[in-house]
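Peer 1: Below are structures written as structure tokens.
Each reported figure results from applying straightforward, stated rules to the coordinates on display, with no laboratory input. Just so you know, these numbers come straight off a predicted model, no measurement behind them. Cβ atoms are built from the backbone, for glycine too; each structure is taken alone.
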Structure I
Amino acid sequence: MRAEQMFRTCIATVSLSGDLHEKVDAIAAAGFDGIEIFETDLLAYPAAPAEVGRMINAAGLKLVMFQPFRDFEGLPEPHRSRAFDRAERKFDVMGALGTDLMLVCSNVSPAALGGIQRAADDLRELGERAAKRGLRIGFEALAWGRHVFDHRDAWEIVRRADHPAVGIILDSFHTLARGIDPASIRQIPGDRILNVHVADAPPVKLDMLTLSRHFRNMPGQGALDVTGFLAAVQATGYDGYLSLEIFNDEFRSGSARQVAVDGRRSLIATMDEVAHREPSPASKGTGRTTLPRRGVPSGVDFIEFAADDWTAPELAALLAGLGFARAERHPSKNIERWQQGSISLVINADREGFAHGAFILHGPCACAIGLRVADVEASVSRAEALLAERISYQFWGGTTTLPALRGVGASLLCLAGGEGAPDREDEKHPGAHAFSGAGLVSIDHVSLSMNYEDMLSAVLFYTSIFAFERTSELDVADPGGLVQSQVVETASGSVRIALNGSRSYRTMSGRFLREFFGSGVQHVAFATADIFTTAKHLKATSVPILPIHENYYEDLQARFGLESEFVDRLKHANILYDTDEHGEYFQLYTTPFADRFFFEVVERRNGYRGFGAANAPIRLAAQSRLAKLAATTQ
């Protein structure tokens, strides 16, 4: 199913890295309808404007707008005359490029004079000059404009200018970042809106200019109510372009193609949310459809590990120590399934197929994750509409074909289940599951490590396709630098995915990327109903547990006022402890397997919702010490 777009999609070249040709290629490949040329990109490109226009047309794109024209309205002489002269030269460039719309942003010059009528008079004259050339002028209020910084004032100026070649350009960032209610947009006639810029932003307290120039992001990646903004735009009857104008340092140094795909994905997902929130009166009877709603994953169905003839037995031995039992062996291939509680793990050491390719590239790794969803086809249909790559995955040696999405890094995200697939009771209530093995009952969360610049892309991927919500991003101290961590999870906690990125290759996350040759699963956390009993089992089966320094437990007792006997139990088992407003959290870690990934065991009591963030620096320091010790003994 593919939803018909309410608006056409566009992106400004300033949003991407590369030269103008590379940007045009990336924008066209992502499927955008149009492009905005940012003046600096044109000036830096070694081709005449007419040639640039032909390049854009050849790529199948509409050149929607030339921008920006700065510091125009409300100037005293001689600055005013010079501004009109500048505009005439830009009109020449627009004619050569083949576009008829220019963005005029509100004046920030100290020389600018205030006055709604003065600005309206200037825009009317500029509109008259533009109309003689068949051009149009769009006026936009910058959030840091000297006198005009509110779209309501910008609209009043356009209304008073009262010229058919002059209209308003709206921008979600400039409205929402200032806390302006977008409801007033509903009073603007749709035919007077010439373009709509769309951008989100994180919830950080910075001055408007710094926030805008460095930290804007795609809709759905920040904290602004972009959906509410676009619902107000839709109510006006506007049916033109939605254009991404994203100033972001990470985007302008990353992959232009990936950022372009993320941009179009964000617009499709946001437009779909608008359609569900407030169907357009204009869409009634037109046959327009919305996408399937975001599916709610009910659990992790399986995790498949790629191995070879040497590492597969070692991994199997570790799983056996963790209480898993071999439930199934493929009759003709080197593939096994191990089970404990509702946890299903596959070790694939076959010399054919996707897992083998993953092993060749990355060594032992988690190469595929299966998510249970009620309606597989609906989830796949939504994912494809949101530009995700669908793959038919040959599971269990080719005996079963599962639809899969290419996820973060090396792993595939397989979709399993069927119509009406229920949540598993043992995952909702771990204590209800009969104790077996080491007492592990379900997968609590999966942790992925990736390059820091890929984190926003990963968040958008998971939250736009599935009913995942984001937690706040945290900075975690590693001995080698900071690690940024953010979790996407279902409301019930049935599936939790932790995303970790670092700019430093000295952090554990960074070392994983370097040694693993890319992003992937760094650890899997199993839930238990009794971590002390589980720890006793792991000790008896000689599972190597990450040692935690005694200083941690001395501080723990003082910080939480815990009984000495209880702290001694924690220390004896190398268990970390945390609390939140709901309950308690216990966690312990294995040492890394083959220097690639490790396992965690957790127990949540009384509705604890976090992940032991306060313990992360302790765990990272312990892992760093272990890695240094291993390096000195080699």
Structure II
Amino acid sequence: MSTPSNSAAGRASDLLAQSAAVREPVRYTGEWQPDPAYYDGRLPHAVGVHHVQVYRAVRDRTEGTGGTYNHQPFLVWWRGRFFLQFLSAPRHEHQAPTVTFLCSSPDGYDWTSPQIVFPEYRLPEFQMDGRSYPAGLPAVMHQRMGFYVAPNGRLLTLGFYGVCPDSEHSPNAGNGVGRVVREIRADGTFGDIYFIRYNRHAGYDETNTSFPFFRSNPDAEFRDACEALLADKLATLQWWEEDRARDGFFPIDPSAVAGAAEFNAAIVTSEGAGKAFTWFTRPDGVVVALWKNQYGALSADRGQTWTPIVRNRSLRTTGAKTWGQRTSDGRCAIVYNHSATSANRFPISALVGEDGRNFPELMCLGGEVPPRRNAGQHRGPGMHYFRGISEGSAQPPDGSLWVAYSMNKEDIWVMRARVPLTAREMAPVPPNEIGDASRIGDLGRWNFHLPRWAPTRVATDAETHRPVLELRDEDPWDYALAERVFPAATQLRLRLRLQLLEVPADETFEVEVQSQHHERPIRLVFDSVGLRIHDAESPLKPLALGRWITVELGCDCGAGTFTVTVDGSAAGTHRFAEPTAAVERIVFRTGTWRGAVPAHLLDGSAARQVHLPGDDLPHDGRVAPTVVRVGELTILTI
């Protein structure tokens, strides 16, 4: 691609073209690789990651919209509030009718119910591949950009109406109607819907579409915001995938991929070059582009021109989106599925580096994959399509990394990750950490998995009036989980205060001490009868629901043993369930461990299967609750 030569940007581009990074813009330089047998890949867990379920799909419409395909979320922070949009369809990917929903939250934990921001759209009569289609067929929404904060402060939300009349076509192949825009106002209301760019090459324009062109809006500031977006070459490069016009609007040609001789150029483009664009700026000012399936490029002039698109071969991606961002500490992070199979979309992983090209650190940001409850086409298991808050938009004041994603393409989640991103805890756990918290967000060094039907919250104990951690689980297919990483220890003393308020006869509450590579040497299982060790059938200690108990553990990794004391009464010395060189985290969970990947998912082929409605899991209503409180966690190394 040509670069300007008579400017500072041109000189920078010339220097960039001579750098080694042109051949591989980003690379993982560490040694850890994920284990395909574990959902978290047995990668070390990052310290301080909260996963919050924004929207849980429910088939019967008693809580939600009834659509069980929910996917492709986008996130923005504007005027002290998060806004999140996502696509929703009845069951399948690329299924009509598709709408776009929008939720908002003041803190990232409590979210509003979804509102339709872009409704169902009916197509005019059209032809495709020599076949005629009647007027009135519904469009399929598909967009790779959700929000834009304009220089004048206006917040725009965007969507794309694609044409996908059958399973042989895709809504993102350049045949769609065009891109729509509307304003989100400060009071939470929406402006009218306008087209901001038509797919004129596909035959759509002002004469055959249902919404007006944005330049007809009498609000000059809204028009200015749209014009600023159209002039932003980085923001609009996200549009290429659905648009694909060759009118000079886009500064890339994805068919001209460097090294394309080893691929058919059309296959390269369909694989991911040009798809799901994201970008971040390196500390030296160079912009790094990331697309699907490991593709990347560099720009020295803010997206006006690019080095050739090449493959970042050390990134083990899956065909899902990759998210790159400069974090609040000045480092660079890439969030994606660093997959053991290059097909299964788990775990959520992060690469972290200083210079934006070399990334020596790999860690797990999330390894909890509940079962997919609802069948559908292209509905592989795992976490999909990560999107954070785009560069140039305001970032939340807490300095955390916030990322939205879909789980199993049916539920919508957000993740808050503490910065600096690290999988090593160096500071001891404060003895009164829980007691000093007033809400979950205060426990910034804990990890939480927070489903809507299995939340964890900071409650107040009725007797002591002190804050306690309460895990409540009414979800038949998921559980509440709280985890605290602590400094690595070979010998350890640990004290817990627990209150089992409700534990149904067929449920358990489990406490485990683990290594950072998912060895699980100590496993305590509490049920309605009492305390069991590991998988023992009979209880080691009978317990009564409702009263506080104190559990003390003594751990010796060298000997491979641990001791248990309940309310000062010794309950024996026990062998580790599996050996480990050191322990580094404690896990509280309202259900049985599910960290092992089932055999049928190990090779990733299930991600490509078509699942029929008969494969839906039974009963998806709330169940009798499990309620447990944690009042104290004290960890002492010996």
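Peer 1: Starting from the value 15.8: which structure in I, II was mean count of other Cβ atoms within 10 Å over residues 184-191 calculated from?
Peer 2: So the calculation was done on I.
Peer 1: Still on this structure, I have one more. -1500 is what came out when helix-only ellipticity at 222 nm (-39500 (n - 2.57) for each DSSP H run of 4 or more, over all residues; to 500) was calculated for one structure; which of I, II is it?
Peer 2: Going through each structure in turn, the value belongs to II.
Peer 1: Sticking with this one: Can you say which of I, II returns 1.00 when Cα Rg over 2.2 N^0.38 Å is computed?
Peer 2: The structure behind it is II.
Peer 1: Which one of I, II has mean projected area of the Cα convex hull in nm², for residues 152-327 alone, as calculated from the coordinates, equal to 16.9?
Peer 2: This figure was derived from I.
Peer 1: If relative contact order in percent (Cα under 8 Å, 6 or more apart) is calculated from each of I, II, which structure is the one that comes out at 10?
Peer 2: I
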